[in-house]
Structure 1
Amino acid sequence: AGIGPGAHGRLTLSSGRQATRTHRAPEVWLERVERDGHGEHPRLPIDGETALEEALMMGMRLREGVDLADLARRLGSDPAARLDARAVDRLVAAGLLARSGPRLHATPAGLQRLNAVLAAILA
């Protein structure tokens, strides 16, 4: 959860994942905290597609990458179905991505170009 003016966060509740954000302007945030007890905008539900994209974008920034089987269990959908398989194969052949069992990760060269790699595989 994000705290303070302009903060963003993610919460997992019994009803599902939700996006949180607070007012950016410190004076508005403080006024809302004093009036309402918090400075949050209304929370927004995160659908499965968005949750999957966020998990891939965050996980691929880690050296170990993402375990696609674990991600499928947690999110209830197959992340491989969301990925462009031809782009993944092309990036593996180019040395920017690597597979290790169910795990997909960026190589050191891929980490340097990760925004472009993610754009290609999530297209």
Structure 2
Amino acid sequence: FATKIIIIGLSLKKGDIFIIENPEIHLHPKAISKFADFFAFLVSKGIQVIIETHSNYLLSKLRYINFKKEFKDEDCIIYYKDQQTDFVPIFIHSGKFTNINREKINFPTGFFDTDLDKLMEIR
């Protein structure tokens, strides 16, 4: 599956759209991180990349790539959806999650923090 994503991605040209569902499936976190680099590379070549993911590794790496200025703020929009709400647009500006007005926000609960309460018990 990962090889197909790379081959298809490299065959695309400026203006193309690449839609991928769960690219992180069966991958080690380091490989997921490398995919984030690959997707940022595609975006830098003018390819629109749409990703459906459940991976906090992928989102965290995209934040870091943005923080390092390897892609522009306007090049990434996250549409978050849970069972109770409509899609919420979340932007990344200088590695931080923001709303449309560039005001810093927390990511909606239930994604990055799913086990945070359990981990805090370990302290």
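For which of the structures 1, 2 does the calculation of FRET efficiency 1/(1 + (r/R0)^6) of positions 44 and 108 (r between Cβ atoms, R0 = 35 Å, to 0.05) return 0.80? Could the numbers behind the result be given before it?
Details: 1: 0.45; 2: 0.80.
The structure behind it is 2.
A value of 0.95 was derived for FRET efficiency 1/(1 + (r/R0)^6) of positions 28 and 68 (r between Cβ atoms, R0 = 35 Å, to 0.05); which structure in 1, 2 was it taken from? Write out the running numbers ahead of the final one.
On the way: 1: 0.25; 2: 0.95.
Considering all the candidates, the number was obtained from 2.
Supply the structure label, taken from 1, 2, corresponding to mean count of other Cβ atoms within 10 Å over residues 60-67 with the calculated value 15.4.
The value was obtained from structure 1.
Output the label of whichever structure in 1, 2 has the greatest value of volume of the Cα convex hull per residue in Å³.
Working: 1: 118; 2: 131.
Between 1, 2, the highest calculated value is found for 2.
For which of 1, 2 does FRET efficiency 1/(1 + (r/R0)^6) of positions 36 and 76 (r between Cβ atoms, R0 = 35 Å, to 0.05), calculated from the coordinates, equal 0.55?
1
We did not get these values from a lab; they are worked out from the coordinates using the rules stated. Because the structure is predicted, anything quoted here is derived from the model rather than measured. Cβ atoms are built from the backbone, for glycine too; each structure is taken alone.
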